[in-house]
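Novice: Read through the structures below before going on.
Just so you know, all these numbers are worked out from the coordinates, no wet-lab data involved. For clarity, every value in this text was computed on a predicted model and none was experimentally measured. Cβ atoms are built from the backbone, for glycine too; each structure is taken alone.
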Structure P
Amino acid sequence: MFDKVNIVLVGTTHPGNIGATARAMKTMNHRNLRLVNPLEFPSAEASSRAAGADDVLAECRQFSSLEDAIKDCDLVIGTSARVRGIPWPMILPRDCAKKISEETYSSVAIVFGKESSGLSNEELQLCNMVLKIPTNSQYNSLNLAAAVQIICYEIYLLITNLDSIEYKQNEVAFINQDKMEQFYKHLEECFVQIDFHDINNPKKLMHRIRRLFNRAQLYESEWKILRGFISKIQEKVKKK
């Protein structure tokens with residue numbers, strides 16, 4: 001799926017932005033970069049800003065016109081931050097990702113214009129639709145590489161089907177319910193010992209405590225810390 005997505009930069013004036021774009025792309029597993037009449041490329045500045053994505057720069061393709069850069073693409077999406085006089089079908093980055101993943105396109109181009117002015121109306125006329133990134137209405141200036149990464153991120157998220165990230169712990173496993181009951185009994189004894197809890201008039205304290213720790217789901221090491229902490233409190237109380 002990633003292979004069919006082509007990031008096309010038209011008339012980029014600063015070589016550093018080309019390098020930063022390559023870095024943004026590679027971070028999101030995109031590799032196909034196409035350049036249309038860049039002001040300066042190849043460039044040491046571009047390589048420096050690529051920060052390890054030199055392979056994306058080395059494999060990028062250069063074209064003398066946007067028409068040539070997109071002629072093998074069956075879906076062309078232009079990007080624009082400005083409101084145009086002539087309306088084009090508009091989509092958001094997330095819609096763009098869905099469009100690419102759901103339809104049977106063989107090659108897709110996502111086109112970015114010059115840093116200062118974006119795509120011209122003539123260039124937009126070569127596009128099937130226009131993508132707009134929602135921004136602060138009072139300040140909508142996005143760096144080129146940042147704009148590329150936002151779109152590549154949405155595509156990456158959808159293709160890899162990452163609805164959430166599982167945080168991997170170094171712990172072996174959660175403790176079982178038997179140990180949790182031992183913990184609750186120990187904690188309640190401590191509460192009574194320090195006059196924090198009246199077993200003759202319990203109200204809902206232990207219910208709330210159970211809800212709290214059941215929600216937390218303790219690991220073995222955490223359980224041991226809490227048991228040790230409770231025991232230390234009990235020792236201090238007994239010495240008084």
Structure Q
Amino acid sequence: MRINRFLAEAGVASRRKAENWIREGRVQVNGIFIQELTIQIEPGKDEVLVDGEKVDISPESHPDQLIALNKPPGYLTSHKDYHHSQTIFDLLPQEFEKFRFSGRLDLESRGLLLLSPNGDLIQKLTHPSLSPDKEYEVILQESIDAKSIYKEFIVGMRDKGETLRALSLSPKSGITKKFIVTLKEGRKRQLRRMFQKVGARVIDLNRTRIGNLQLSNINLDMGQWKWISIASVMNEEGWKDER
């Protein structure tokens with residue numbers, strides 16, 4: 001792993017800021033000050049210091065934080081599955097294999113996924129009264145009339161004994177195959193089921209936001225991850241107030 005990526009994933013700086021620190025001679029690897037941006041390190045083995053302070057990305061060094069993962073299609077949101085060879089944990093270091101995740105994305109969906117070694121944090125993110133809303137970009141196989149489905153999406157529809165509804169649907173009118181949908185509670189394959197109920201087939205589903213955290217703002221390529229703070233997703237005081 002490149003040193004600038006390591007510092008970014010440790011949550012101490014953006015990649016650009018980390019590069020500036022390296023050029024300024026503020027970063028040490030195994031006791032040696034470095035100024036080369038191409039230096040490769042092995043997390044957990046090499047010791048990295050910034051201004052004399054140790055930097056680590058191990059779970060033990062981030063007990064109250066989350067991991068944001070930009071999940072690619074083709075990876076199952078599961079610890080293990082006998083029918084699929086790839087799970088999201090194939091994208092993460094081995095020491096993260098027991099992390100819990102908040103809000104599954106189905107096999108072919110992509111986008112923002114949160115994980116943590118802290119079960120209490122995941123419980124807060126999944127509890128119906130506390131969980132943040134989630135935003136998705138949806139592309140359909142064929143264009144449909146947005147106005148004809150808007151009310152049904154907002155009021156709710158019944159499917160397999162469940163009521164499925166959206167907090168918002170954009171656009172509200174016009175013929176289109178691209179939608180932005182916000183959900184509060186995510187049922188299994190909810191958006192695919194909702195669009196199927198109105199005669200449409202989803203061909204691309206991308207989760208772009210969870211609470212305050214926008215995927216576009218955290219500089220994560222597909223398959224990459226980084227440590228983030230709780231506050232970047234939701235105000236922790238808000239959780240306490242609602243309890």
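Novice: For structures P, Q, which has the highest computed value of distance in nm of label points 7 Å out along Cα→Cβ at positions 16 and 48? Numbers along the way, then the final one.
Specialist: On the way: P: 0.8; Q: 1.9.
If we compare distance in nm of label points 7 Å out along Cα→Cβ at positions 16 and 48 over P, Q, the biggest value is for Q.
Novice: With volume of the Cα convex hull per residue in Å³, for residues 112-215 alone derived from the coordinates and found to be 104, which of P, Q does the value describe? Could the numbers behind the result be given before it?
Specialist: Numbers: P: 250; Q: 104.
Source structure: Q.
Novice: Something else: Supply the structure label, taken from P, Q, corresponding to Rg and Dmax of the Cα atoms in Å with the calculated value 28.8, 87.
Specialist: Numbers: P: 28.8, 87; Q: 20.4, 65.
Corresponding structure: P.
Novice: Also, I was wondering about something else. Given a value of 3.2 for distance in nm of label points 7 Å out along Cα→Cβ at positions 80 and 128, calculated from one of P, Q, which structure does it belong to? Mind dumping the intermediate values first?
Specialist: Working: P: 1.8; Q: 3.2.
Computing distance in nm of label points 7 Å out along Cα→Cβ at positions 80 and 128 on every structure in P, Q gives 3.2 only for Q.
Novice: Using the calculated result -14000 for helix-only ellipticity at 222 nm (-39500 (n - 2.57) for each DSSP H run of 4 or more, over all residues; to 500), pick out the matching structure from P, Q.
Specialist: Values: P: -14000; Q: -5500.
It traces back to P.
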